[in-house]
Structure 1
């Protein structure tokens, strides 16, 4: 049973349904799961097949992904399951939308993940008009989050997630958790239709601080949710202090959420690197 005073939704970040079942059993609940091509490439069944030198055809890998998320959905039918489209630097919005529509039909509780680029935002804008739920991923700046808000206007709360990747910002010397603070502050001026999903959580300190900030959602890998669960699911007190050294805070910018999404500076090198990594891991599965 979920803790009565826990306001944040807890997701597992992973591609193995066995982990989904274990974490749900450990915590007594699980609000959702996020998947991506890299996580699917690490699925034990996929890894076993690859270890034999057997790769998938393009149709087979989509069918494999479909069966994985269907099993996850069966374990957490009341939760939200994010499914990521294949996208590289050349993927057009129409192709992303086509994939998104197909993936959305896989399970009744899907959110479709698009990269937060101009092409991904164009696909998301069309998706919400066609009643697809979306999760905008690979977010590394306040401008990107503002563009997500603008591109998905008209959606209802619960239909749009934005996923800032805190760990990857930490890796380059920036305090990723300050981006979560900034986006929550910016969105507090809006209509609350976009929920902040803290992603790329690397340690329990990230997780506990995201709880303290009341991030709408946190997605964390198996080992962190296991650590949290086995330590009694501690929640931060009012006096909680996030201890971080050697990282530079990301300053808050005032941004007008009513602007057209195309007017925001959404380019970010880490988004480009992330797209390249996800597409490479996906392609590594295909013969």
Structure 2
């Protein structure tokens, strides 16, 4: 029976890449000045960053239950099984909403196989899990094998290593103290963070943007599989120069050559502000390479 991989717009995958791998991306909602927008359709990340520059405070809300219902019932009625690869349940209620809707859809379509997988990830870490699942589906892997691989990858097997420019955004989100945010702004201190069990955790602080980029590369060397073909994903919060510098340093010092680079999307962009940069990659926790090659 055919199988469809579905995800949400927190994955930060380029739309063209999603289409190449036959992935549906369901949109979060973005709110600015009392107006509601559909992520990736009626608003783009660049619009969110422009609003931040203007002093506005964009917010997001989860994928509506009606969108899940329409999508799941469409494929169920066509006899297509589905796997929804979801944004971390520690950061959004979207995963749990999808589970409730899937239960109702399966009551209406008893033969429909539908799994909702909590990646405990976001941005292109979630995107890497989505791409691997989609590649397996295109290669004819079984429903069960794909679910097993998603489960392995979601168990702290995909690293999120990132830094942000403005600590005030992390302060508002409860990730750093007010004192850290205030002193960091004065001293040009940049935090290095990672994600453990779906939650953002600070690792250390370094001085300056270049110092942060160098530390990210060091952590890639320490934690990655070491295979030069493995896919390294990079995102930036409206700072393509930082992303380019990070990619160049990874290539020249570590020899990696397979990359996907994209802007941080609206969902996480609202919460980290301008200027962040991140790397995502499979680590050594589960020694299964992510053999995804992007053309």
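Thinking of 1, 2, which structure, once mean count of other Cβ atoms within 10 Å over residues 16-23 is computed, gives back 20.4? Please list the in-between numbers first.
Numbers: 1: 20.4; 2: 16.1.
The structure behind it is 1.
Using distance in nm of label points 7 Å out along Cα→Cβ at positions 160 and 216 for the comparison, can you identify which of 1, 2 gives the largest number? Write out the running numbers ahead of the final one.
Numbers: 1: 0.9; 2: 1.4.
Once distance in nm of label points 7 Å out along Cα→Cβ at positions 160 and 216 is worked out for each structure, 2 has the highest.
Of the structures 1, 2, report the one carrying the highest value of mean count of other Cβ atoms within 10 Å over residues 128-135. If you can, show how the numbers build up before the last one.
Working: 1: 18.6; 2: 26.6.
Comparing 1, 2, the top value of mean count of other Cβ atoms within 10 Å over residues 128-135 belongs to 2.
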**Report entry** Entry that produces 129 once volume of the Cα convex hull per residue in Å³ is calculated, selected from 1, 2
**Finding:** 1
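Given a computed value of 0.80 for FRET efficiency 1/(1 + (r/R0)^6) of positions 104 and 200 (r between Cβ atoms, R0 = 30 Å, to 0.05), which structure among 1, 2 does it belong to? Could you put the intermediate results ahead of the total?
Values: 1: 0.80; 2: 0.40.
Computing FRET efficiency 1/(1 + (r/R0)^6) of positions 104 and 200 (r between Cβ atoms, R0 = 30 Å, to 0.05) on every structure in 1, 2 gives 0.80 only for 1.
Which structure, out of 1, 2, was FRET efficiency 1/(1 + (r/R0)^6) of positions 80 and 272 (r between Cβ atoms, R0 = 35 Å, to 0.05) calculated from, if the result is 0.50?
Details: 1: 0.85; 2: 0.50.
Answer by label: 2.
Every number here is computed from the coordinates shown, using simple stated rules; none is lab data. What you see is a predicted model, and the numbers here were worked out from it, not measured in a lab. Cβ atoms are built from the backbone, for glycine too; each structure is taken alone.
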